[in-house]
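J.: Have a look at these structures, which come just after this line.
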Structure P
Amino acid sequence: MTAIDQEVLGVEAVTTSLPRVAAENAPVPVPRTIDARRGRGDRVFFRGASASGMVVLAIMGAVGVFLAIEAKQALVKAGPSFLTTAEWEPDRGRFGIAAVMLGTVLIAVVAVSVALPIALGTALFITEVAPTWLRSWLIALVDLMAAVPSVVYGLWGLFFLQGNIIGLSRWFNTWFGWLPFFKVTGSDPDNPLSNASVYTASTFIAGVVVAMMVMPIACVVMRQVFSQVPPGEREGAYALGSTRWGMIRVVALPFARGGIIGGTMLGLGRALGETIAVVLIISPSFKINFHVLEAGANSVSSLIAIRYNETSGVGLSALFAAGLVLFVLTLIVNFTASWFISRSRSGAGSEA
């Protein structure tokens, strides 16, 4: 090896060792701290939004505390039997919400059973089928349905629906009367001329009217969820040869499952507390009645609306106790609906 080659190798050894020495002596990298400072507008918005949320929670808490204080006298006097007694005679010391709570739940179940398929079909039609020029009109009409006062729905149910739905009630009793829910006492299904008054002022009619009121709420939630289905998944389904119904069944419905459940439960929460429409239609009855087609029903909200002006003392406290139970039940239903919506995939984006 010549002297020139030895010099070249020495230079290369020195140059290759320099970065290694420099890397060993270099300081350890420290993650940079990012200080995100909000501007004045952001601070005002953040504080205002936080204050609004706290005010809402404070109002809800104050309502609950007020109802509990006013209901204390009746709850102490009735005890646990308040939830199991069907009679409502506060002056005699016998009162409870077993009958009216059952009526409330049955009216809400009928309302949700009728409103769910209508709301789901309407939301799918608006988002998946309707042309663009028609979609905006349909959205506006559904939103207007939610803005119609409940007394208008009640009058519509009383003077129009009740007389025209008796045939459907009779049909259910004729073909499904073997089920306890569709049985009507005092009616002969084989006699078309039998008295039709046994079918009026029923839980079924009240539930159908309430269904028209809760349908827009459920439809709005479902429509928002369906509109967020990732376009990439839609296009992928079509690229694999899927039909429109196949895409809806495989992509849209699984994606929106949480929103469908949440929207339905939000409608259920509205149905549980509906008052005026139910008061105009039902015939108040304080007995446990599972027959939804039969005349005679009641609900907690209608009980409070009917008896409030003529009650005092223990009876008034009992009405507050009934309101407290309905308040807690509605909160549970609405919080459960919010939980389902928050766990749905409605916030996902397209990966395509």
Structure Q
Amino acid sequence: MPMDYEKRVSVYRGDVEESIHFGVAAVVNSSGELIYSIGNPELITFPRSALKFIQAIALVETGAAKAYNLDNRHLSLACASHMGEPFHIELVNKWLTLIGLGNDNLACGPDYPLDQESFYSRLRQHDDRNRVFHNCSGKHTGFLTVCRHLGFETDGYHQLEHPVQQLFQQNLSYFTNLDSTHFPWQIDGCGFPAPALKLKDMAYAMAKFVDHKSLGESKSDASQQLQHAIAEYPEYMSGTNELAAHLTNATNGRILAKIGAEGYHIAVDREQKLGMALKIADGSVRGINFLLVSLLDELGLLDDQARQKLKQFLHPDVLNSRQETVGYIQKA
């Protein structure tokens, strides 16, 4: 196992350890101090969709959200890796109509909903894959809204050289205090530019995101509006039964979290102004969900009420197809 990672999650079948997950994490305050780490916080990797809080800054800061009278549901959805539940799809469709665009203007590829019930419902209705169903369609619609507001061409809005992507690149530089043009850039699953950066730098960007005193006025206003939106409508940013929504609800909006891809996750504590970036080596959702919740508990960021509400994530059972408990997951 690469030295960057530590053994952090054990999966038991009965009393026998069957699987293990290796993880890495960085916890940083808004002064840029690394206050806790697991493994190598200097690890360079792709945050992927965990960057969406920063990607949505331009939607508010440019005045696009105000110009189109977007509410907090739209702002939360702009940060989303949504599950394709009916309320997600309905809002994306209405939003696209509002800005005079449609499904074909989205650069993400067609997909089915990630939510299993919604997926089977679409199959029963003989629906084909659709770009609106893609879990990143809210983010894409947000970028298109900025294009419409600023008069940018919508064609090619997903390309790094496009002005709307340059705004994102500038905002990433602002929140990391680094020149993001020097990051390695590749292509994300939805077609967007995807930078790789150190875990500790991503954690710092998230700590800065929730500390309005460290931001200029326009960035502060934008970040606070996005935080309020996610705290009010966390299910629009993830899904009804997703960890991020449960975390936000269990902590009354104090903890916000955003999953990436391939086992990446970020979280922020809005009161203590902390940012966290985590990665599971094997890219599994099972591993990263447990690592995140156990880390929050280890840091003392969950009170007894939150711990009780998050019991299914703190002490997850291993189930068989009969929904019988046959094992458990615990900190390694």
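What follows draws every value from the coordinates through simple rules; no lab data is involved. Predicted, not measured: the structure shown is a model, and the values here were computed from it. Cβ atoms are built from the backbone, for glycine too; each structure is taken alone.
J.: If distance in nm of label points 7 Å out along Cα→Cβ at positions 57 and 289 computes to 4.4, which of P, Q did it come from?
T.: Derived from P, not from the others.
J.: I have 3.0 for distance in nm of label points 7 Å out along Cα→Cβ at positions 73 and 201, calculated from one of the structures P, Q. Which structure is it?
T.: Of the structures listed, the value fits P.
J.: helix-only ellipticity at 222 nm (-39500 (n - 2.57) for each DSSP H run of 4 or more, over all residues; to 500) computed as -11000: which structure among P, Q?
T.: Going through each structure in turn, the value belongs to Q.
J.: Please compute distance in nm of label points 7 Å out along Cα→Cβ at positions 129 and 297 for structures P, Q and give me the label with the greatest value.
T.: Largest calculated value belongs to Q.
J.: Still on this model: Here Kirkwood radius over Cα pairs in Å has been calculated and equals 20.1, so which of P, Q was it run on?
T.: The correct label is Q.
J.: If you work out FRET efficiency 1/(1 + (r/R0)^6) of positions 185 and 257 (r between Cβ atoms, R0 = 25 Å, to 0.05) for P, Q, which one comes out largest?
T.: Structure Q comes out on top.
J.: A value of 26, 19, 17 was computed for semi-axes √(5λ) of the Cα gyration tensor in Å, for residues 49-248 alone; which of P, Q is the source structure?
T.: Computing semi-axes √(5λ) of the Cα gyration tensor in Å, for residues 49-248 alone on every structure in P, Q gives 26, 19, 17 only for Q.
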